[in-house]
Structure 1
């Protein structure tokens, strides 16, 4: 038998569902309590403002993502990215797929900037815990802050692509592609 959702979970799920239908600033507490199937006093027992619900949804989603990514690299290990997908990258895409309702709602709504900023900052922060060795480092001077910024925005771009394509690829395919894209050393580019 499944455990019944708590009132807080029902409220958060209601906000996520409503974000698929209307802009956040147009969602009312009445909308939330009707969608959640709770009464007004239950809502106010847990929350006073919808912004607090939204911030909690975003923060919990991002914190859970980072926690899972960090768990995937508990033991110090060297990964050869030319033939191996990073476990944390695979975990990221699995998490997004598992919570795709949340990601789709948050990224396709008027709160997408707020969510994307926190997502990108979380990925940057996570990558600062990694020690990256570049191929032929003497050829080019790499600014590591710029690299982590590039990686985070590239990861976010892949997430957006995946959402817009309707999750056609598996989490494994997405992780493999992102790893290949990020660690590919181009030989040349021809303008056509």
Structure 2
């Protein structure tokens, strides 16, 4: 008789971060940003404790991505952005980048999970900004309870036009990094 272990991961179970990076001639006047998703649910079903037979489904509310910090040389700078700055960045991101009034959720559905020597390789369908793409990423766990990983996404692959100002002298790189860290 088989048994299925089901986990529901939420912001209480761990973190889902987005890292954006500046570029352009005037990039010195801007900041890399650390964003955090605050409203999501990840359902993980693990038959007989076998992660390679597991299914993983995520739903994230696209308006729940908040600006945490400006980053400098890869380190958070908690006092660099004022509350007003964070609110303005979030409002611009929702209206002009993610178009959250039209695309309310971001979803992921696993297709395959393979166990490698020191990590799991996860492949699945990511639906973002009205576009579905197959993505693959690594997930590491040292103890079978805490899982970490990163995914690099090109915004233009999902029909998103990266932020661009002053005729390209200041912009956000097309590639953003998604980082996650969860305990099950």
(message) If distance in nm of label points 7 Å out along Cα→Cβ at positions 56 and 120 computes to 0.6, which of 1, 2 did it come from?
(response) 2
(request) For the read-out helix-only ellipticity at 222 nm (-39500 (n - 2.57) for each DSSP H run of 4 or more, over all residues; to 500), a value of -1500 was computed from one structure; give its label from 1, 2. (result) 2
(message) Computing Cα Rg over 2.2 N^0.38 Å for each of 1, 2, which one ends up highest?
(response) 1
(message) When mean count of other Cβ atoms within 10 Å over residues 104-111 is compared over structures 1, 2, which one is greatest?
(response) 1
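Out of 1, 2, choose the structure whose coordinates give FRET efficiency 1/(1 + (r/R0)^6) of positions 16 and 144 (r between Cβ atoms, R0 = 30 Å, to 0.05) equal to 0.90 when calculated. Before the final figure, lay out the partial values.
Values: 1: 0.25; 2: 0.90.
Computing FRET efficiency 1/(1 + (r/R0)^6) of positions 16 and 144 (r between Cβ atoms, R0 = 30 Å, to 0.05) on every structure in 1, 2 gives 0.90 only for 2.
Rule-based calculations on the coordinates, nothing more; no lab input. Everything numeric in this text was worked out from a predicted model, so none of it was measured. Cβ atoms are built from the backbone, for glycine too; each structure is taken alone.
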